[in-house]
Structure P
Amino acid sequence: MSIPTEPIGSIPRPAALIDAVSTRDHMDPSLDALYDEAIQDTVQRFEATGSPVITDGEQRKYHNFWTYCVHGLPNMAPDGFKIPFTAGHVRRMPRLIEGPFRYRVRASRYLEIVQRYAHRPVKQAVISPSALSLLYPAEGIRGYSRDQFIDDLLAEHEAEVRDCLEMGAHKVQIDFTEGRLAVKIDPTGELLSSFIDLNNLALSRFSASERARLGVHTCPGGDRDSTHSADVDYAELLPSLFHLKVGSFYIALAGERDRSRVLKIIRAHLRPDCRVFIGVVSPIDPRVETPEEVRDRILEAAAFIPVDQLGTTDDCGYSPFSDDTSTSRDTAFAKIRARVLGTELAARILGAG
């Protein structure tokens with residue numbers, strides 16, 4: 001038995017790709033050669049780190065990890081939900097202005113392309129229904145009720161996840177960065193509860209064996225070396241998080257000030273039928289962690305989490321928003337290599353290697 005290790009998703013894009021997409025629609029066929037070059041380089045460098053599971057680095061997932069599936073649709077306005085980050089900038093989501101709600105592109109398209117080049121298992125990240133629920137305006141839409149929207153949203157999400165599972169994705173990871181943010185927006189916890197319920201409605205559409213290949217990622221956000229909700233106590237999120245009907249949880253931990261406290265909360269609420277992948281490197285920290293630091297973080301976690309339920313990951317993606325250049329590709333892959341080596345070191349000590 002070994003300790004599994006997986007990435008979260010995004011890798012910084014090459015400068016040439018960022019520049020080209022800034023002046024064209026991200027689905028312009030003239031960009032295909034640049035996308036393919038970026039994906040092939042990402043796969044080669046990912047596999048060179050020794051990572052047993054890889055991603056395409058979200059090279060084609062424009063404009064960001066949150067709205068990749070709807071970016072560019074004619075029934076979206078740019079003045080939607082705001083996400084303020086500690087660096088002082090604000091990311092703004094689109095707003096649905098008329099129905100019906102449909103995806104413009106599914107993540108299965110990205111998976112199909114990366115599978116052409118990969119020699120290792122590939123995981124695919126998708127956005128959660130709860131995140132996309134924020135596209136619907138509070139004032140409603142004439143002729144298109146929120147209930148209709150939710151029905152369409154769940155159908156689109158289910159179709160996207162099923163496509164990825166049927167195509168052989170190693171895991172399908174549901175990004176739930178809005179979980180911790182929900183507590184910041186609504187300290188009563190009602191918004192978080194509604195997010196959990198909505199996501200479980202979607203998850204209930206899958207069998208137990210399918211849900212074993214599904215995971216949920218949570219973090220305090222990561223953009224331009226800053227976060228949107230690191231000031232929110234994990235104790236307000238994690239007990240609810242483990243009610244989600246998935247087999248894997250990917251929890252940002254390396255950037256936490258008091259990791260042992262968070263690990264105690266995880267231990268108290270961890271279900272016996274799931275695995276927790278703890279973050280052991282921090283993408284927003286410019287310093288590259290050493291394998292020994294990673295090893296020690298895993299050994300710390302193993303004092304709280306059974307080894308057969310433990311995995312390792314990165315705290316979050318390295319460039320969730322496509323124009324973020326605060327972290328270089330070299331730094332991202334160096335951190336991933338440290339995660340892989342540190343996990344191997346810990347596994348030997350724990351008798352899991």
Structure Q
Amino acid sequence: MIIPTEPIGSIPRPDYLQDALAEFESGRGNQEALDACRDRATAETIARFEETGSPVVVDGEQSKPSFLGYPLQGLTGLAPDGAVIPFADGHTRRLPRLSGGPFRYGVRAASYVAKAKALTDKPVKQAVIAPSLLSLLYPAGGIDGYSREAFLSDLADESEADIRGCLDAGAESVQLDFTEGRLALKLDPSKGLLRDFVAINNSVLDRFSAEERSKLGVHTCPGGDQDSAHSLDVDYAELLPDLFRLNVGTFYVQLAGEPDRPRVLGLLREHSAPDQRIFVGVIDPIDPRVETPEEVRDRVVEAARYIPVERLGTCDDCGFSPFADDRSTSRDTAFAKIAARIAGTRLAAEALG
């Protein structure tokens with residue numbers, strides 16, 4: 001028996017890349033030097049993934065400014081005073097505000113797939129931003145000459161091209177980051193915003209064939225950043241019925257950091273469909289302690305009591321550094337946790353077999 005295990009996305013950037021980013025943002029650095037550091041960090045990240053025995057690799061988002069920011073690189077028509085995302089420890093992240101159209105991606109994720117595939121023979125997974133989060137760029141007051149409907153149409157076209165480009169570039173799978181799912185319930189407990197998000201994402205996902213959607217997945221978490229989260233207090237019972245209406249074959253669900261895992265597993269069993277694979281989080285990136293393989297094994301065995309093992313996979317709860325400037329977790333800690341996930345999943349397969 002083999003239980004699949006996959007990373008979610010981001011890995012902490014090495015110090016030399018952090019320094020190069022700071023230099024570039026201050027105006028003292030140059031694009032060529034920054035790109036060289038990004039390429040070096042990407043190669044080192046993929047090599048370290050291979051050392052862990054990971055059956056699937058990612059580039060660790062070393063070239064992204066953040067998990068959501070890559071489509072916005074180089075764009076004009078953005079103002080800095082967009083929606084604010086507050087985290088439990090008091091810090092915030094702010095989205096830009098779209099000030100004009102038409103909306104186009106500045107960078108597409110297929111470029112990351114191409115670089116990663118040139119560095120490894122392993123299957124490459126690519127994370128992309130869900131269009132639902134980018135929909136928050138459009139201001140509540142509207143934009144003269146560019147309606148929200150026109151923006152959403154452009155956004156859907158760009159998101160489809162982003163995902164399709166990754167598949168065409170040879171990505172084994174494409175994961176939509178949907179951290180805003182639980183956040184939507186915090187902003188709007190009526191579920192209106194969440195259901196708008198699901199509809200926006202499905203307007204893109206419905207453009208893919210059933211075979212293509214089998215390679216697509218959605219990741220949900222309470223938004224980890226700088227060892228804090230923005231919506232861990234939102235009950236999964238409010239999210240999951242709508243989450244499983246997304247038209248993808250795989251769901252990556254934060255679980256290790258939940259205070260009552262059996263309850264969440266029961267909800268996953270209740271609301272998921274028999275043809276939906278569920279990767280449960282067995283590693284908590286926010287917890288500085290490195291889990292043991294035995295702990296991971298026990299979490300997988302626990303999950304198998306609720307989800308048939310043929311539908312079960314394992315993952316990390318979240319990326320380790322969704323924003324490029326996050327230094328809260330070291331690279332060594334991140335890869336030690338990843339190694340524990342891989343070893344523990346293997347132990348669980350042996351126990352369940």
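None of the figures in this text is laboratory data; all of them are computed from the coordinates on show. All figures in this text were calculated on a predicted structure; none of them were measured in a lab. Cβ atoms are built from the backbone, for glycine too; each structure is taken alone.
Just a few scattered comments:
- Largest in distance in nm of label points 7 Å out along Cα→Cβ at positions 98 and 170 among the labelled structures P, Q is structure P.
- Distance in nm of label points 7 Å out along Cα→Cβ at positions 162 and 202 - structure with the largest value, from P, Q: Q
- Winner on FRET efficiency 1/(1 + (r/R0)^6) of positions 250 and 330 (r between Cβ atoms, R0 = 30 Å, to 0.05) once structures P, Q are ranked, highest first: P
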